[in-house]
Structure I
């Protein structure tokens with residue numbers, strides 16, 4: 001299967017889902033991306049507390065919206 005065909009098949013499956021199912025996928029992906037960002041912050045600042053990690057994550061999210 002070509003990448004284009006795979007993409008089209010995936011889009012078709014999304015079209016068959018309810019809005020609730022698509023929202024659940026989006027929320028899971030958001031949480032996954034936040035978890036990955038937290039891990040990156042912990043790697044960059046190993047001594048950061050959980051609160052500091054969350055503060056830095058929120059700061060990065062705000063910066064992304066400003067771009």
Structure II
């Protein structure tokens with residue numbers, strides 16, 4: 001199955017980018033707009049991990 005980088009809800013792209021930048025800032029990774037291919041795997045993973053952590057917290061808070 002081929003994947004694509006197209007958002008299902010195009011309006012969500014800006015919110016997701018903002019969320020990604022906030023998560024990167026929280027873990028001390030300096031992201032720039034556009035291409036970030038110079039990041040190490042560890043840096044990219046820490047940003048993704050922080051995003052997942054925040055999403056889980058938001059979900060758990062919504063259940064209360």
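No lab work stands behind these numbers, since they all come straight from the coordinates. These numbers were taken from a predicted model, which means no experiment stands behind them. Cβ atoms are built from the backbone, for glycine too; each structure is taken alone.
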Highest-scoring structure on mean count of other Cβ atoms within 10 Å over residues 12-19 (candidates I, II) is II
If you work out mean projected area of the Cα convex hull in nm² for I, II, which one comes out largest? I
Quick one: helix-only ellipticity at 222 nm (-39500 (n - 2.57) for each DSSP H run of 4 or more, over all residues; to 500) came out at -29000 when computed from one of I, II, so which one is it? I
